[in-house]
Structure 1
C-alpha cells in the first residue's frame, strides 16, 4: 500500500485546472518533470492536446503569449511558472541523451510518460538531421482515416512552443496538406513533394519563418485502427541539402513514427481496459460482432439463449462502455484498440 501511495504521489501533477471560455474548454496540466499539457475541447467535442517541455521561462512565455485565450488564462500560467521554478530552480538545460538512434528508437516503447518520450525523440531527431519535430496522433471517427473526421489530436511538440498554438487557433489543421497526405499514404515524403496547391499557403510562408526550411513527413497507420501517426521533422537548411540528410535517414524516421504510434495505441488500450473493465468473454463477443457474427451465432458459441444474450450480455457490455446500442459498443471498443 505504501508503495502505491508513493507511486501515485510521483505521478500526481504539479498543477491542473480547467477553464470554460465561451463554448470551449481549456485544460492545463503540469507534470512533475515540467511537461505542460494544454487540451482544448471545442463545442463539437473535438479535442486538441499539446505536450510541451518547459525548459525555460522563455518557453512558457512563448507558449502563453501565443495562446488565443492567454489573457483569460494568465493567472494559471503565472502559477505554472512559479511551480516550474520551484521544481527546477529556474531555467534548466535540455536533457539530451546520446547514443545510437537505432537503440533509442527501440527504447521508445519503454517510456512511461509523454515527457520521457519527448526527451528521447529530441535526441533521435537531432541525430538524424532534424532540428525540430512535431508528432501528431490523430484519431478519426470514420471507418477509415480517409473517410472520417479528426475527433482527437495530440501534438508532441519538439519545436518553438508557440507554433502549435498558432496552428490550432487559426484552424490550419483543417487544410494541412501533410494531414491530407497522411490520411491515405504511409510512405515518407519530402515537404517539397507535398502538394500545397498555392504558393502563398501558410505552410510555405508562416512555417518557414519559424525555421521549417526543409522537412519530411512520415505517416504511420495501424490496420483496422482509427488512429494515424504523423511525424514532421524539419531543419533550417534550405533544399536540396536540408532535405537530402532527412531523406537519407527516412528508414529510421519511419521506424520512429511507427514506434510512436504503437506507444500511443498501447496507452489508449490500457486506459480503456481500466475504464471499461470488460471481461475476456465480453471482449471476445465484441470481436465476434465486429467480424459479422449475429446474436444467434453468439448464443450458440456461449451455449445460451438469444434472449439471455440480448437481455444480459449485451446490456452489461453497453452499460460498461457507456454505449446506447451494442453496435456502438463495438465501435467504441474497436476505436480504443480493445479488439485488435
Structure 2
C-alpha cells in the first residue's frame, strides 16, 4: 500500500492534468467561436491556467504563488480535507465503506447508519460526542479516533509515517495540537467554521478557556445530547482531574528533589485553575442547559439553532449576521 504522502502526490498530479486538459478545452472552444465569427485575428483564444476555475486547480486557487508554493498549499489543503472527512466518518455523516452522505436527517441514529452500512470497517461514535481535551483521558477522544481512522483507511504498515506526514502538513508538533483549544482557538474548529462559511454542522461545546471541549454532529442531536456531554464527559473529566490533583498534591508533600516538588506544585496550581473553570462551566452553563432539554429544528438552519446553546458552545463571530 502506498504512503499517504504518495497518495496525495498522485492526487495533486491528477488535478494538475485535469486542469491542463480543461485549459486546452477552453482554448479550443475560444478558437472555434472566434473562427465561427471570423475573429481569429482580433480575439485572443489563449486561456491562462490561472483562469481555469476548477476547485482543485492550484493555479486558480493560488494565482500569485509559485508552482512550488502551490504544491505545498495543495498538500496542506488535502490533509485538512482528509481530517474533515475523518471526523465526518467518526460522527456518521460519511463512511469508508459507502459513497456520499450517510446520515443527514434530523435525529439520525447509529441504528439508521447501520441500516445503510451493516458492517462498517470504521464504526461511528456511539453517542455522537467526541471529547477534545489536552491529554489521553478518553478512549473515544477525537485524537484516538483519528489515529484509528488512519490505520483503517491507509493500513498499519505506514501508520507512523502517515501520522508524521499529517502533522507536518498541518504545521503542528503533534496531532492533538491541531484539535485542542489554546488561547481560545482550535485550528480544527477554525478550519471547520471556515469550510461551512460560519454555519458549522459540527458543534463545539467549549468551556470559557477551552480546557474542556466536545464535538457533536447537529443532525444526530437530540434533547438529551447536552446531558450526555455533561454526565458522560464533563463530569467524568472533572473526576479524573481531581484524582490527578490529589496525586500531585501527594508528590509535592513527599520527599523528592526540589525540581520534582516544584513541578508537582506547578501542576497542582494549573489543575486547580482548570477545575475552577470547569466547575463554573458545569454549574452555571451546562447543567442548566441540560435541564432545559432544548429542541432544535434543522429547517431553521444553523443561524437560529446554534445560538440557542450559548454560552455552552464555542461562540462564532458573524454567525448571527443577517445574510441568509
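Values as computed for the structure displayed
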read-out: helix-only ellipticity at 222 nm (-39500 (n - 2.57) for each DSSP H run of 4 or more, over all residues; to 500) derived as -13500 - corresponding label from 1, 2; value: 1
read-out: Highest-scoring label, criterion being distance in nm of label points 7 Å out along Cα→Cβ at positions 46 and 126, among 1, 2; value: 2
read-out: Which of 1, 2 yields 193 [volume of the Cα convex hull per residue in Å³, calculated]; value: 2
read-out: Structure from which 5.2 was derived, distance in nm of label points 7 Å out along Cα→Cβ at positions 30 and 294, options 1, 2; value: 2
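Each value in this text was obtained by applying a stated rule to the coordinates, not by laboratory testing. Only a predicted model underlies this, so the values are computations on that prediction, with no experimental measurement involved. Cβ atoms are built from the backbone, for glycine too; each structure is taken alone.
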